[in-house]
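Structures follow.
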Structure 1
Amino acid sequence: MRAVLTFSGRTVAWVVILGASAVVLAAVLIPRVAGATPYTILTSSMSPAYPPGTLVVVRPAAVDELKVGDVVTVQLESGEETVVTHRISAISYALDGDVEFETKGDANTAPDRELRLPVQIRGMLWYSLPYLGFLANALTGTDRQWIVTVIAIGLLGYAAAMFVSAWRSRRGRQRLESAGPAAPDADEGKR
């Protein structure tokens with residue numbers, strides 16, 4: 001019974017560790033390394049594909065890469081931090097070569113009022129993670145850093161504990177093997 005509980009406990013621990021690692025990897029480390037930016041969908045304008053709470057990771061895209069149907073995160077006003085993630089519904093070209101993008105939320109009946117300039121586009125959707133945006137919004141940058149640090153330390157500590165446990169187990173087996181076969185108990189033959 002003890003062996004089953006030990007195995008179950010280790011299995012649950014590994015599932016939790018691997019799950020937490022995958023979340024940190026997908027939401028923090030991959031975007032940081034790749035030069036991408038995570039944003040959270042706050043409204044239902046992109047439902048059902050990207051409901052509120054979805055974490056979208058966008059990476060920079062050249063203007064000539066963008067096409068109708070791409071999901072982009074754009075500044076509502078040039079130079080302002082407020083952004084929205086919508087789909088490009090039309091692209092218009094002026095005679096002087098300037099490009100403007102019409103954007104629209106999937107659940108909205110009409111396109112956004114303002115056309116978007118290339119400078120307003122923060123990036124194109126790379127991947128999304130449902131519900132993870134709620135967690136991202138609940139945590140500040142400092143909180144995220146602490147969580148990443150705690151998870152990393154936890155993973156290293158758990159790995160060290162597993163190595164020590166395996167080393168002790170191997171050492172115990174080696175002692176038993178080097179001692180040779182056990183001598184019969186003196187009282188064993190007198191029954």
Structure 2
Amino acid sequence: MKEVFTTTEVANLCGVSFRTVIRWIERGELGAYKLPGRGDHRIPRADLAKFMDQHQIPFPDDWQALPRRILIAEDEPNMARAIERVLRKSDYETVVANDGFLAGSLLHTFKPGLLTLDIRMPGIDGLGVLRFLQNQTFPFSTKILVVSGETDDRLQEALALGAHGALAKPFSNEKLLSEVKRLLG
């Protein structure tokens with residue numbers, strides 16, 4: 001997936017002329033940098049995604065999250081396999097991340113429609129992941145379902161940090177699928 005764009009490529013994505021893109025850059029509305037020598041502009045994907053989101057410009061189809069993809073952030077191998085088995089039986093494509101750092105990295109490449117997130121994980125915990133995601137702009141939308149054995153207060157904290165739903169462990173397979181379907185629509 002392309003990470004840096006020319007002004008012409010941005011113009012085509014946004015449906016404007018390349019001169020309009022240059023004006024956006026000059027006014028500081030769109031983040032970019034100049035190449036040495038000729039001075040051509042290059043626009044990083046993150047800056048373009050933020051600009052398109054702020055101006056409600058639709059993202060290209062290949063930038064969209066895929067609703068049948070679910071990223072499972074769970075450090076306990078047995079729980080991760082159990083969640084994965086239930087979701088795959090319902091025809092969801094899954095990937096497991098065993099810590100918060102890996103989950104954050106996989107968001108960019110896997111582009112899931114849903115992230116199931118355990119709160120208690122080594123390294124960056126689930127609440128740390130939620131705090132990180134508050135300050136990020138992705139060119140796609142991912143729902144977050146916290147799946148944890150933590151206290152109700154911690155689950156409420158996760159919801160306050162931006163999680164779209166919370167499921168307390170232990171839970172039934174039916175309850176997991178019900179929450180996934182509710183969040184994915």
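Brief remarks follow.
- log10 I(q)/I(0) by the Debye sum over Cα atoms at q = 0.18, 0.19 Å⁻¹ derived as -1.19, -1.27 - corresponding label from 1, 2: 1
- Looking at FRET efficiency 1/(1 + (r/R0)^6) of positions 5 and 69 (r between Cβ atoms, R0 = 25 Å, to 0.05) for structures 1, 2, the greatest value goes to 2.
- Structure (1, 2) behind the derived value 0.91 of Rg/Rh (Cα atoms, Kirkwood Rh), for residues 93-148 alone: 2
Read-outs throughout are calculated quantities, based only on the coordinates presented, and are distinct from any laboratory measurement. What you see is a predicted model, and the numbers here were worked out from it, not measured in a lab. Cβ atoms are built from the backbone, for glycine too; each structure is taken alone.
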